[in-house]
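Throughout, read-outs are computed from the coordinates displayed, never taken from laboratory work. Quantities reported herein were computed from a predicted structural model and do not represent experimental measurements. Cβ atoms are built from the backbone, for glycine too; each structure is taken alone.
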Structure P
Amino acid sequence: MWLEEHQNIKEYIDNILGGSNTLKKELDQFIEYRNASAHNLVRESEFLGYDSLLNLCYFVDAICQALADLLIYHFLRKKTHINQAKKIGEIKNYLPNKKVIMASVNRVTLSSEDKIFIVNQKSSYCKAAIIRELRNEKGESKQTLRIRNQQEITLEVDMINAIKPPKKNQSLYIIAK
């Protein structure tokens, strides 16, 4: 289910294939190509063309990105289970043109250059982001914010390997220092 809902897979199926195939059918076709070529069952007249090979590269890249995000998600869950990571809040809004997350956070100390994780299991979203600037609830820029009670803050971030931006109600996590 993670793979089917992942942004990179959806992007590939919708934009490269024009929605003409499913993840399962594309995987089956890929495995069929692989097996035929591995066992020398492909005749010279049946070689894939440049565009088809390029599309397969895009497909493999999308699968790898989805699996990498799934691995990070499970790593984060395990770290949370053993109290080495924790949920710190939730996104209230995201301004993509400014790369700014408006969030409600609680009981955490955040600093510029910290790495946070943005997670939504239902949409197979698990992306890391680096905090570039912090602003407290008064809008003052700070290098470090120590938050003891629920507070609305603003984070300017650099997203890592994200095609689509974060969305409202996604959870924010941090790994303990």
Structure Q
Amino acid sequence: MLKSEERKIITDAIREIPDFPKPGIIFKDISTILNNAEAFGLLMDHLKERYISMELDFVAGIDARGFIFGAALARDLGVGFVPVRKKGKLPYTTISEKYSLEYGFDEVEIHIDAFRGIKDARVLLIDDLIATGGTAFAAANLIEKSGGKCIESCFIMSLDFLGGSKKLENIAPVYSVLGES
């Protein structure tokens, strides 16, 4: 459990950029957590403490910021890392899942052998932020379709008012380090 002063250090390390990518949006830039050794260390220590006893086999990170947190956490936990990438970015045979966006569709993929044949592999899904949940929902579905079990979905921040966490809870529990309404 994060102490209030630790939560403040992490929260204060997130830069807010108004009107990006379009007017009315306040973009949450987590790159400023990464270049703040204290905030990044506190965050990763918290995540390791939360997940060390869950007997995970893999951490799956969503393209691209989920790669950063996911790979670091997988290393800390002594488990494998699986990238969930946008369509066309993985070099080997993949399985994919489409999801809807505000204006159209997108698609994410993982390698067909991402879980190295481990039956019912225990997988943590991680990304920096959950908003409407389309990408995360597709990624969690991919984990299940490829024979893994999505034990939990973890996000550094959740924009709860957009409803993505509620949608994703139909597949697996959702944990957000920093919720925001």
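Data overview
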quantity	calculated
Which of P, Q leads on distance in nm of label points 7 Å out along Cα→Cβ at positions 121 and 153, largest value	P
Per relative contact order in percent (Cα under 8 Å, 6 or more apart), the highest-valued of structures P, Q	P
With semi-axes √(5λ) of the Cα gyration tensor in Å, for residues 17-88 alone derived as 37, 13, 10, matching label from P, Q	P
If volume of the Cα convex hull per residue in Å³ is computed and equals 116, the structure in P, Q	Q
Distance in nm of label points 7 Å out along Cα→Cβ at positions 25 and 97 from the coordinates reads 4.0; which among P, Q	P
For percent of Cα pairs over 14 Å apart, for residues 113-160 alone computed as 56, the structure of P, Q it came from	P
Structure (P, Q) behind the derived value 15.5 of mean count of other Cβ atoms within 10 Å over residues 57-64	P
